[in-house]
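Quick note: the coordinates plus some simple rules give every number you see, no bench work behind them. A quick note: this is a predicted structure, and the numbers were derived from the prediction, not measured. Cβ atoms are built from the backbone, for glycine too; each structure is taken alone.
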Structure 1
Amino acid sequence: MSRDIQERESEFVDRLVHINRVAKVVKGGRRFGFAALVVVGDQKGRVGFGHGKAREVPEAIRKATEQAKRQMIRVPLREARTLHHDVHGRHGAGKVLLRAAPAGTGIIAGGPMRAVFETLGINDIVAKSQGSANPYNMVRATFDALKNVDSPRSVAARRGLKVSELQSRRGETAVEA
């Protein structure tokens, strides 16, 4: 492997979220297979997840990691520590609520969601999982929510405003409330 590729791969942090062991009954006994769920991120706003299956655990993890690196998404962060706004996500019966939090709050989230936020680079967030506790559905619901996060720059461009105008309006609504 060339040095450039090694450096590019080393910038990513990967977290093993879940391993599932499945058995197939055959004439001689049971054949075991493994499925791995891995979350990969650069801790600067990019994150992806992958699902790999194989007969051996390390091979399943490797496949999942490769898939996660191929399916990365970019999430806009405020001050490189939290989300810009609250957002809901859903996949199947898994529902999640992600709320932006003030500095010093930390990551308040359950297992699979915590892995996503740590690899994404979020330091302050409050998250609640409702419905399914299945790690696959929780991770997919979290990604559904993260895809719906908008940065002030994109909102301003869509509305034909300047970012400063948009944020000054935000201050006005906070004073009224």
Structure 2
Amino acid sequence: MIDNDKNEFSEHLVTINRVAKVVKGGRRFGFAAIMIVGDNKGRVGIGTGKAKEVPEAVRKATENAKNKMIRVHLKENRTIHHDIVGRFGAGKVILRSAAPGTGIIAGGPMRALFESLGVKDVVAKSTGTSNPHNMLKATFNAFKSSESPKSIASKRSIKISDLTNNKT
């Protein structure tokens, strides 16, 4: 985790993949990086970058992540509002809100995503794939499909208190 004071973003390097191209003189290596950038207050982005050297791939991935940031509505600035299922390719993730003190129960790249987002309590399960690209994109898909109680109440033309206190 890299914290930059000038822009208030936390950056997590998820993975670096080395690929080789066989040419006449031997092998040419290239690198692909996945970065997660977040402000720990509900905004997060994922990005990828490819280059011949690792630092350049990380820089490209960071810039890409900053351009793809989205806002995720959090409940009490610690968890998500409701359970969500996200899918991408063969990957499927299930995100569940959790009680205070639960912590982040998530594996692999999803943990870094929740930390950058500022989520403190969540339970997440990934099925179908362990590929970091697909896990992160499925999680992003889940975040995009989530809604806050305020937006749901406005769509239904009711008060937020009627929506949240309805225990039937």
Have a look at 1, 2 and say which one yields 19.2, 73 for Rg and Dmax of the Cα atoms in Å, as calculated.
1
Given a value of 2.0 for distance in nm of label points 7 Å out along Cα→Cβ at positions 80 and 160, point me to the structure among 1, 2 it was derived from.
2
Origin of the derived value -8500 (helix-only ellipticity at 222 nm (-39500 (n - 2.57) for each DSSP H run of 4 or more, over all residues; to 500); candidates 1, 2):
2
Upon calculation of mean count of other Cβ atoms within 10 Å over residues 24-31 from the atomic coordinates, which of the structures 1, 2 produces 10.4?
2
